[in-house]
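Novice: Listed next: structures, encoded as structure tokens.
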Structure P
Amino acid sequence: MEKQKRMGAIFMALVLGFSLNLTAFAAGEGTVFSDVAADAWYTDAVAYVRDNGLMGGTSDTTFEPEGTMTRSMLSATLYRLAGSPAVTGEDAFSDTEEGVWYTDAVLWASQQGLVGGYGNGLFGTNDPVTREQIAVLLWRYAGSPAAEAGADFADEGTISDYAAQAVDWARASGVVSGAEGNRFLPQSNATRAQVAAILRNYLTMAASEEPEPPEEGSRVLVAYFSATGNTERVAGHIAEATGGDLFELTPSDPYTDEDLNWTDENSRVVYEYENPDARDTELTSYTPENWADYDVVFIGYPIWWYDAAWPVEGFVEENDFTGKTVIPFCTSSSSGLGESGARLAELAGTGTWLEGQRFRSSASQEDVAAWVDSLNLAGG
């Protein structure tokens, strides 16, 4: 299951990364930059991020491999990785400037929930990024996937609580390796060379892995609950990419805008969150026609309080998934898939469940189609 999750996230990143317009830097081939030796451990990584337009030099001829990677630099790198999408609005930080090289990147990263400020109105554009911080940012970019803890680093106790799961993921995925003596050095500043290597690892570590596809001629169902329309849109993209059928999970008592206002302590969703017994949401229909004919079932939902929106639970509990490949997907502006898919699989008790994928509300049809392609679903 972990392989499926990693492959989905990495394939998406590869598609995004290679869709960029490649920039020809003045340093040319060979050692790439005058301060990057041909036999340095990071040479290939520097060439990779240069050739794919992710990181440029600090001048026409220098890369500064031992230079510090700043928060604005990393925001710009991830922004390029995402294809430099158009952004609107202004960020809420008092120390950022308008119309400079990082403006759109910081706005995008903050809107996507990848990078936040310090809570005092400051972003810290020139502040260095630590090793644990870059693990967190890439983990969030990948959709905040779950990961087993694995063996501890020798300095495990110095890893911040907020970064623990991200570091577990980075280690298990091979994105970030430890330092000498099995140390992670979480508070150490990440150099530009280290970031180049991490990005190269993230984008290429599993490019050759192929998930096992369902049988030829699989018939696909895309079942979904959508609160505000974001999940419905992604479900439509999946149905178009797979030739599958759509099945909306509709509560008998639909959620209104007021019901969904999680900032109102008296709203329906807040009450249901605080009172789990009230989450048993009746649906107008639990099972689509010809249920037995479907081989692959996508199940979509928004993330509510770091878990699957509870209206999908009735669908999962009421149906027998024996012999079906089940693929959860969610929409969220910041929270990842987390343990939501695993919990639904436990509720179902049947079926072969893959790890699935989290999409931001701004996910395009191309993004979704790339993920679907990575699953190697045959037929449709």
Structure Q
Amino acid sequence: MDSSPPRSAPEPRKGMPSPRLEQADFEARYRSRFHDPAFNGLAPEIDRIVSVAWDAYENQRKSPVTRKAGDGFADPDYDLSIDWIAANDMIQAARARHADPDGPMRILLVNGSSRSEHSCPGEMSKSWRLTQIAREVFDGQGGFETTVLDRSRLTSEFGREIHPCKSCFSTAAALCHFPCSCYPNYSLGQVHDWMNDIYPMWVEAHGVFLITPVNWYQVSSPMKLMMDRMVCCDGGNPDPSSTHGKEAREAKQIELDGWDYPRHLEGRQFSVVVHGDVEGAENVRRSLSDWLRFMKLQPAGPDAELDRYIGYWEPYATSHDPLDKDTDIQAEVRVAAEQLARAVRARRDGKLVTTYEGLESPRQK
């Protein structure tokens, strides 16, 4: 038992230059979204919209529509964003689906490539093709329900965005809320955030299959945006009222008083397939597997974590042709999917033993 005296939270460190804009700069940026000459006939209407937007920015109305948190929260009288409440409701519903023993076994298939025939590249990705191969495995047997999370939607769909993580966890664990409360921020125009739809996909899943290319020795930028924003899934605070929003000193005190580090995705199984053209596949595969293990997800089997090269150092112009010929990697993806299906089924049947339960490490992130 820890007998050390209670510690008082330090004051948050300050001193960075302000990013706040003067009105003229703000309005110039805001008006840039109306660059299309088709908007020229709407100048009076745009002036009024810009005026309201400046007022929201100047007064920092991050969450202009709220309601009282109510029963079950540390501070029932705290004004919670209705956006956060809606996201939390979706997560609770997803948690119930995950726990339902009579429901389908749910698989989340993630296509990690940003390439799409519906945007500038003009061609589908190899990751998408491998995702479809994996999906055939799950769809070909009873009891499974598959959801495909296509990261290329960030590059090809209007209003589909994931904003960057603001690293609240690095200030204090309790300041990082689950689901993330940093967005939307209406005063900064940080809207259309996809993560509130993505969190429930992970929560309801019994198995997760990640398929991604290598982009400059890393995962693709859409994958990294999602990964960073999932920091709240591992140790994040499910009650924003406990810190009265983003009161950093309160969050520091909660952590120092003893944080229980809730693991919101613990126990799910995973498979990972990373493919490259020239370099980096092994390191990216290891990075993804380590990330998932850190959140207490379990690898589905010895053949469920792959790093491969497709058309090693061959022309990009013909990059799909080597995949057509490489029937081995196609078969390996099927095996990885089958191992994930078996692991999820074994977990459902109570035949999959997890050796770490009840053995929590003394160190958290």
Structure R
Amino acid sequence: MPIPMVDLVAQYRDLQPQLEPAFLKALTAAQFILGPNVQAFEKEAAEYLGVAHAITCANGTDALHLALLAAGIGPGDEVITTPFTFIATAEAIAYVGAKAVFVDIDPCTFNIDVAQAQRAITAKTKALLPVHLFGQPANMAPLMALAKEHQLQLVEDCAQSFGANIGGIQTGAMGDVAAFSFFPSKNLGCFGDGGMITTQSDEMAETLRMLRNHGSKVRYYHDIVGYNSRLDELQAVVLRAKLPLIDHYNQERRRVAHRYNAVLCLLNLQTPCEDGVGLHVFHQYTLLTDHREAIQQALAEHKIASAVYYPVPLHQQKVFADISAGTHFPVTESVAQRCLSLPIYPELSNEAVDEVCGVIRQALKA
């Protein structure tokens, strides 16, 4: 049988008896915009994450955009972030008129290098934007200290880290504001696009609720220029069904990752790093190899999916040529040339993991 990167059909089948009556109830109620399931999910998510406020929106990119706006980031400001991430991280910075300042990554975790971030701070720097990449929490303690010392906003990109934590404190609860994505393949994913912003600040939360809803607190009265970025009621039904299972989902992802590790670390491959500080929830299982093409070809021949996240770092993208000319980030560039992500999802069986490892072993022998 083919092995996909993620099996959303299997997950749906498990949830089908619970979801279909809930969908019918929501359809019958016909409260589709900021309805009761959206409101309930925001409360439940805030409780799980340990934050005062969770404000849903249309997608993860909007979550980043609105988070930066609520943090007061705008034209002329600089935001320090990583070039090894999905483009939405830097797009959101551009949306608010600020400049993304890229710094290199840690060779073990692939997250932002704190020492380099410190050296990149200038008088124009207004925010740090770490990404909890692939489900591995960024090194938040020194980043929090750095933000406090320089009076910077700390904006967490939690698109890939729902349920990850450091010492029991969830990602999304450590910065001033944080952005989540509920894209279907995420650890906590809906059946379409969806996003959320978290904060401990009452003032920021009030601004975010207006920003996502045309700048309005009271219908047809608009205090600021806002956006149309609201989570769909039916997506909230899905997220409410999955949220109580997130720790189980993440535990199963860790099972898969550790089974991969047991074999692949013996094959001269750099397997994903767990720094011993944060709980890695393995949104992706990403290894490093000098034989990426050969492994991918062998996997494809056996109908096993694989992916490269990310082949072109952001500082090398055409869209950011004006702000990145002459920059060189050797760790990021090396990782981009050698990274390979393997199938990982809670429903992936041990037998399937062993099959993937066996194909890779044979590919390396050849």
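Novice: Given 37, 30, 19 as the derived value for semi-axes √(5λ) of the Cα gyration tensor in Å, which of the supplied structures P, Q, R does it correspond to?
Specialist: Answer for the origin of the read-out: Q.
Novice: So distance in nm of label points 7 Å out along Cα→Cβ at positions 171 and 331, computed for just one structure, reads 3.6; which one of P, Q, R is that?
Specialist: P
Novice: Here's a follow-up. Where is distance in nm of label points 7 Å out along Cα→Cβ at positions 243 and 323 largest, in which of P, Q, R?
Specialist: Structure Q gives the largest value of distance in nm of label points 7 Å out along Cα→Cβ at positions 243 and 323 among P, Q, R.
Novice: If distance in nm of label points 7 Å out along Cα→Cβ at positions 195 and 227 is calculated from each of P, Q, R, which structure is the one that comes out at 1.5?
Specialist: The read-out comes from structure Q.
Novice: For distance in nm of label points 7 Å out along Cα→Cβ at positions 75 and 123, which of the structures P, Q, R scores highest?
Specialist: Result for distance in nm of label points 7 Å out along Cα→Cβ at positions 75 and 123 over P, Q, R: largest is Q.
Readers should treat all values here as calculations from the given coordinates under stated rules, not as data from a laboratory. No experiment lies behind these values; they were computed from the predicted model shown. Cβ atoms are built from the backbone, for glycine too; each structure is taken alone.
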